[in-house]
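Peer 1: Take a look at the structures below.
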Structure I
Amino acid sequence: MPRSSLSSSLSTPKVDFAIDMGHPLLNHTVDGFLKIGAVAASRVAVEETYHCIKKGSVSSNGLEKSLKKMCKEGAYWGAVAGVYVGMEYGMERVRGTRDWKNAMLGGAATGALVSAASSNNGEKIVIDAIAGGAIATAVEFINYLT
C-alpha cells in the first residue's frame with residue numbers, strides 16, 4: 001500500500017537588526033523599544049482587521065483610527081519594554097553578574113516608574129513594582145526551563 005509522509009520542522013522566524021547608538025545601554029533600550037513596539041502595533045493591526053472583516057466594511061475614518069491606535073499601543077508597550085531592558089542591563093552592569101535577580105530588580109524598577117508616571121498613589125506604585133518584579137522573574141525562570 002502506498003504511503004506518503006510530510007516531514008518538516010517549524011521554527012520561530014528570527015528578525016534581527018542592530019542599531020548602534022554608541023553605548024550598549026542605549027542599544028539594548030532602543031532594541032527592546034522597537035521589537036516590542038512592533039509586536040504591539042502588529043497585535044492592534046490584527047485586531048482591527050478582524051473588526052473590519054466582522055463589520056464587512058472599511059472606511060477612511062476607521063483606517064485612520066486604527067493607525068493612530070497602532071502607533072499609540074506600539075509607543076506605549078515599546079516604551080515599557082525599553083525601560084525594562086535598560087533597567088535589566090543597568091542592573092547587570094552595576095551588580096557585575098548576569099542572573100535572575102537582574103530581571104527581578106529591573107522589573108520592579110520598571111513597574112514603579114511606569115506606575116509613577118501614570119499615577120501619584122504611593123501604594124499603587126509599590127504594588128506595581130512588586131508585580132513588575134514578579135512577572136519579570138517568572139519570565140526569566142520560564143526562559144531558563146525552555
Structure II
Amino acid sequence: MYTREQASQLRQAFWTVFGQYMLPVLSAEGLKANWLNYNTGFKHLYFRMKADKQMASIGIEITHPDIEIQEFFMEQFLALKNLLHETVAEEWIWQPHVPDENSKIISRIYQEITPVNVFNREDWPTLISFFKPRIIALDAFWSDAQYAFEDLR
C-alpha cells in the first residue's frame with residue numbers, strides 16, 4: 001500500500017514518462033501536440049486518459065452542465081460513430097448522462113482495459129501501448145470531425 005504522497009508521485013511519474021514518450025509524435029495536422037492535456041477547442045469537451053490501480057481508460061467526455069447540450073454533442077458524435085470506430089479501429093463504449101467521480105453528470109465515449117495498475121511500473125508498457133495508438137487515432141478523428149460541431153461552439 002502506498003501513502004497518498006507516494007501514489008501521487010508514481011502517478012505523476014507515469015504521466016511524465018508517457019508525455020516524454022509522446023513528445024516526438026506530431027498531431028494529425030503535423031503540429032506539436034499536448035497529448036496529456038489535449039485541446040479540443042470546445043469548452044466542456046475533453047479527451048481524457050485515466051489510469052488507477054485497477055484499470056485505464058481513454059475517451060471523450062462531454063461535461064457541459066446543460067444536459068440538452070450534452071445530448072446535442074452526443075447526437076453529433078452518434079452521427080460520426082462509424083468514422084470514430086473506423087479511425088480508432090475498435091468499438092468504444094457509449095454512456096450518456098452518467099455521474100463522474102465528483103457526482104457531476106457527464107456523457108462519455110470511451111475504451112478501457114483491466115487489470116492494469118498505474119502504480120506498478122511493470123504495467124507501464126501495457127498502459128503506454130494502450131494509450132498511444134488511441135490518443136493518436138482520436139486526434140486523427142478529431143482533425144476531420146471537429147467541423148461537424150461548429151454550431152455547438
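Peer 1: One of I, II was used to calculate distance in nm of label points 7 Å out along Cα→Cβ at positions 16 and 128, giving 3.4; which?
Peer 2: The structure behind it is I.
Peer 1: Thinking of I, II, which structure, once relative contact order in percent (Cα under 8 Å, 6 or more apart) is computed, gives back 26?
Peer 2: Considering all the candidates, the number was obtained from II.
Peer 1: Thinking of I, II, which structure, once helix-only ellipticity at 222 nm (-39500 (n - 2.57) for each DSSP H run of 4 or more, over all residues; to 500) is computed, gives back -13500?
Peer 2: So the calculation was done on II.
Peer 1: Can I ask one more? Tell me which structure, out of I, II, gives 1.00 once FRET efficiency 1/(1 + (r/R0)^6) of positions 24 and 104 (r between Cβ atoms, R0 = 41 Å, to 0.05) is calculated.
Peer 2: Working: I: 1.00; II: 0.70.
The structure behind it is I.
Peer 1: Taking distance in nm of label points 7 Å out along Cα→Cβ at positions 72 and 136 for each of I, II, which is largest?
Peer 2: Numbers: I: 2.7; II: 3.5.
That would be structure II.
Peer 1: In addition: Consider the structures I, II: one of them gives 6.9 for distance in nm of label points 7 Å out along Cα→Cβ at positions 56 and 96 as calculated from the coordinates. Say which. Before the final figure, lay out the partial values.
Peer 2: Details: I: 6.9; II: 3.1.
Matching structure: I.
Peer 1: For log10 I(q)/I(0) by the Debye sum over Cα atoms at q = 0.19, 0.20, 0.21 Å⁻¹, the calculated result is -1.26, -1.36, -1.44, so let me know which of I, II that is. Display every interim value, and only then the final one.
Peer 2: On the way: I: -1.18, -1.23, -1.27; II: -1.26, -1.36, -1.44.
Computed on structure II.
Peer 1: The value 0.95 for FRET efficiency 1/(1 + (r/R0)^6) of positions 64 and 80 (r between Cβ atoms, R0 = 30 Å, to 0.05) was derived from one model only; which of I, II is it?
Peer 2: II
Each value in this text was obtained by applying a stated rule to the coordinates, not by laboratory testing. All values reported here derive from a predicted model rather than from experimental measurement. Cβ atoms are built from the backbone, for glycine too; each structure is taken alone.
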